[in-house]
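Below you'll find a set of structures to go through.
Just so you know, all these numbers are worked out from the coordinates, no wet-lab data involved. If you're wondering where the values come from, they're calculated on a predicted model, not measured in any experiment. Cβ atoms are built from the backbone, for glycine too; each structure is taken alone.
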Structure I
């Protein structure tokens with residue numbers, strides 16, 4: 001049996017959360033290796049590119065969160081077999097990753113520099129991307145992003161919307177998603193309440 005170990009920060013959220021959800025929904029056994037932020041400098045030395053998440057597959061370390069999510073999604077039957085639907089799924093996932101990257105670029109900034117950067121991305125980049133992702137949802141019928149059923153694209157969105165709504169990101173309004181992409185906000189709430197997703201958090 002293939003041995004899987006997923007390594008990421010000790011948080012419920014972030015880039016590893018959709019992977020954890022897909023593994024749980026697919027009934028795929030894995031070791032959920034979590035570490036505190038304070039250990040990151042030491043942990044990153046063990047990774048191929050100095051970043052996490054990393055999925056260890058029988059001793060081989062695989063990086064890049066969307067690649068890992070697709071790998072797991074295919075096994076969990078959460079990735080479309082239809083080529084066009086797979087393309088739509090990938091498009092949403094990559095747009096979501098862009099949102100994360102825009103925010104990460106502000107890490108390390110302080111004071112007025114942080115305020116100016118966060119207010120700018122909230123007004124410009126994040127608003128643009130959130131509206132784009134919401135339109136993709138609407139174009140697919142409004143319930144799911146691809147093939148009219150739960151996919152890894154839906155799982156990818158949950159932690160991002162939750163992060164933006166949490167108020168943890170200083171100078172990014174926690175009502176941003178609700179204001180600029182209300183259908184996307186409702187989608188995240190609905191997916192989080194899905195039996196297969198809710199059972200993951202209930203089991204923790």
Structure II
């Protein structure tokens with residue numbers, strides 16, 4: 001009798017589970033059922049493009065307070081994009097990195113990726129873009145003269161950094177492509193190209 005009750009109880013439990021499964025699966029066709037980590041689908045935080053009742057203007061993506069510096073960002077405000085800022089950068093900035101084989105190699109790789117299309121692999125101003133004939137050649141690092149005056153071979157760390165930061169003539173800014181440390185490595189390699197070849 002006990003064995004028969006146990007069988008009946010297990011059978012009823014099985015039928016109850018099957019019925020519950022059928023009813024729960026037919027409840028809402030759009031339902032995904034149980035979700036693992038539902039906060040991945042329904043985030044707690046507001047998306048940047050959502051209206052936000054917390055702020056008076058209703059915008060989630062607020063402009064940062066004036067004078068704030070993002071994490072990992074180096075400010076360059078003390079040297080504005082003016083001839084005076086360029087001259088001040090010439091004497092006011094020097095590379096914080098030491099010249100090592102590793103830094104030079106990384107600088108060369110970055111130079112070849114970002115600079116050589118215009119400046120050429122050896123810095124002679126004969127890059128692939130120039131060879132197309134649609135753009136004028138930039139001056140050679142070892143023998144040319146800068147459009148701002150002076151020989152290219154005499155460009156200082158600060159002048160090159162300022163040019164990478166803001167761009168010059170047809171060269172646009174590379175501030176968004178190269179981190180400050182990468183810029184110093186490129187400058188380190190450019191100093192090698194400034195030497196007579």
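So the values come out like this:
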read-out	value
Which of I, II yields 16.9 [mean count of other Cβ atoms within 10 Å over residues 8-15, calculated]	I
With distance in nm of label points 7 Å out along Cα→Cβ at positions 40 and 96 derived as 2.1, matching label from I, II	I
If helix-only ellipticity at 222 nm (-39500 (n - 2.57) for each DSSP H run of 4 or more, over all residues; to 500) is computed and equals -16000, the structure in I, II	I
Comparison of I, II by mean count of other Cβ atoms within 10 Å over residues 72-79 - largest value held by	I
Comparison of I, II - label where distance in nm of label points 7 Å out along Cα→Cβ at positions 144 and 168 is highest	I
Relative contact order in percent (Cα under 8 Å, 6 or more apart) - highest-scoring structure of I, II	I
Structure from which 1.41 was derived, Rg/Rh (Cα atoms, Kirkwood Rh), options I, II	II
semi-axes √(5λ) of the Cα gyration tensor in Å, for residues 80-119 alone from the coordinates reads 25, 17, 6; which among I, II	II
